[in-house]
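**Student:** Alright, structures below, take your time with them.
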Structure 1
Amino acid sequence: MNESKISVRYARALFLAAERCSGMNPVASDIGQLSRLIAESAEFKEFLQSTVIRKSRKQEILKQLFEADFHPLTMRLLYLLAENRRESRLFMICLDFTVIVREKQGISPVTVTTAGGLKPDVKEDIRRYLELRTGKTIELNEKIKPEILGGLILRIGDLQYDGSISNQLKKIRESFLKKELSELKI
């Protein structure tokens with residue numbers, strides 16, 4: 001099974017369980033702590049990825065580390081992952097869970113990539129326009145990539161609009177190549 005599908009299934013199951021038992025806030029807090037810990041601690045990440053440690057030992061360690069502070073649903077997820085030897089996927093599960101929670105809250109992350117950055121008023125105009133078009137709260141993240149030369153690339157979920165100058169030049173080049181090839185066949 002595709003690894004990304006596995007993490008989405010675990011994340012969705014955790015979300016539904018948390019929603020059913022009204023434990024969304026504490027579970028979401030736990031998931032945030034876990035994702036930060038994995039991102040910041042090479043030792044914890046190595047522990048999760050280790051295939052040498054027995055699963056029963058991993059469960060004991062997870063219990064010692066988190067049981068006093070974490071919601072029972074979060075603990076069940078950790079035990080289940082250790083039991084099924086999928087604890088190395090915990091970070092992706094945390095990210096997928098966060099995406100699901102944010103979607104439920106009507107928050108949509110959008111990435112705008114430009115060559116040199118946007119002025120604050122332009123950034124705000126883009127955010128407001130997208131909120132009107134989508135009906136969601138837009139969380140605008142900006143990336144700067146000088147290699148796109150100008151224009152912008154807008155990514156909303158799986159959709160991408162590429163209005164960069166580098167992309168336009170690439171399309172023009174491809175158009176010329178197609179025309180040259182068609183003329184050579186004559």
Structure 2
Amino acid sequence: MRNMNAIGLIELTSIASGYVAADTMLKTSEVDLLLSRSICSGKYMVLIGGDVAAVKSSVDAGKAAAKGTVVDSFVIPNVHPEVFSAIAGPNQIEMLNALGIIESFSVASLIEAADAAVKTASVKLMEIRLAMALGGKAFVTLTGDVAAVESAVKAGSALCADRGLLVNRVVIPNPRKELVKEII
């Protein structure tokens with residue numbers, strides 16, 4: 001895998017257009033395919049990584065090839081490393097002082113929100129769930145002290161809200177252990 005300082009994503013309403021966009025993105029620039037799959041409610045997502053210019057070029061080309069089927073997209077330069085591990089699955093958390101959750105109608109806006117949240121305050125991303133068995137929605141769980149979680153959730157959810165895609169956001173101080181077991 002090449003040096004990745006940026007990621008880009010396209011979320012589409014059509015599975016067929018998703019394959020076309022993915023192929024176009026990979027043929028346009030030197031990028032790595034990180035994730036390419038159908039997601040709930042008949043959508044498709046393509047996530048790539050590489051240097052900023054290559055990722056931007058690939059995302060632009062993929063959006064053009066998608067011919068009006070793009071739901072949402074992004075390019076995140078200098079993506080926080082915790083975003084990768086949180087997408088891969090739940091991170092082990094030793095202590096849970098506060099639990100923050102940001103829920104979005106789109107995968108793209110949620111990943112951007114998670115990146116903004118972890119860059120804003122000293123929090124740990126627990127998991128980013130992307131539209132599987134969620135009716136096409138996505139959410140991130142994060143933890144840290146109450147003030148940090150509140151700050152991170154506020155910053156991340158503002159990104160989703162600005163695009164009209166925020167479903168909900170919550171901060172739970174000192175969640176019960178039974179609830180924590182259900183999350184991780």
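No value in this document is a laboratory result; all are computed from the given coordinates. Computed from a predicted model, the values in this text were never measured in an experiment. Cβ atoms are built from the backbone, for glycine too; each structure is taken alone.
**Student:** Quick check on the output: 16.1, 49 is Rg and Dmax of the Cα atoms in Å, derived from one of 1, 2. Which one produced it?
**Tutor:** Of the options listed, only 2 reproduces it.
**Student:** With mean count of other Cβ atoms within 10 Å over residues 90-97 coming out at 13.4, pick the structure among 1, 2 it was computed from.
**Tutor:** Structure 2 accounts for this read-out.
**Student:** Of structures 1, 2, which gives 0.60 when FRET efficiency 1/(1 + (r/R0)^6) of positions 74 and 130 (r between Cβ atoms, R0 = 35 Å, to 0.05) is computed from the coordinates?
**Tutor:** The correct label is 1.
**Student:** To which of 1, 2 does the computed value -20500 (helix-only ellipticity at 222 nm (-39500 (n - 2.57) for each DSSP H run of 4 or more, over all residues; to 500)) belong?
**Tutor:** 1
**Student:** Out of 1, 2, choose the structure whose coordinates give mean count of other Cβ atoms within 10 Å over residues 66-73 equal to 15.2 when calculated.
**Tutor:** It traces back to 1.
**Student:** Looking just at mean count of other Cβ atoms within 10 Å over residues 42-49, which of the labels 1, 2 belongs to the structure with the highest value?
**Tutor:** Top value of mean count of other Cβ atoms within 10 Å over residues 42-49, among 1, 2, belongs to structure 2.
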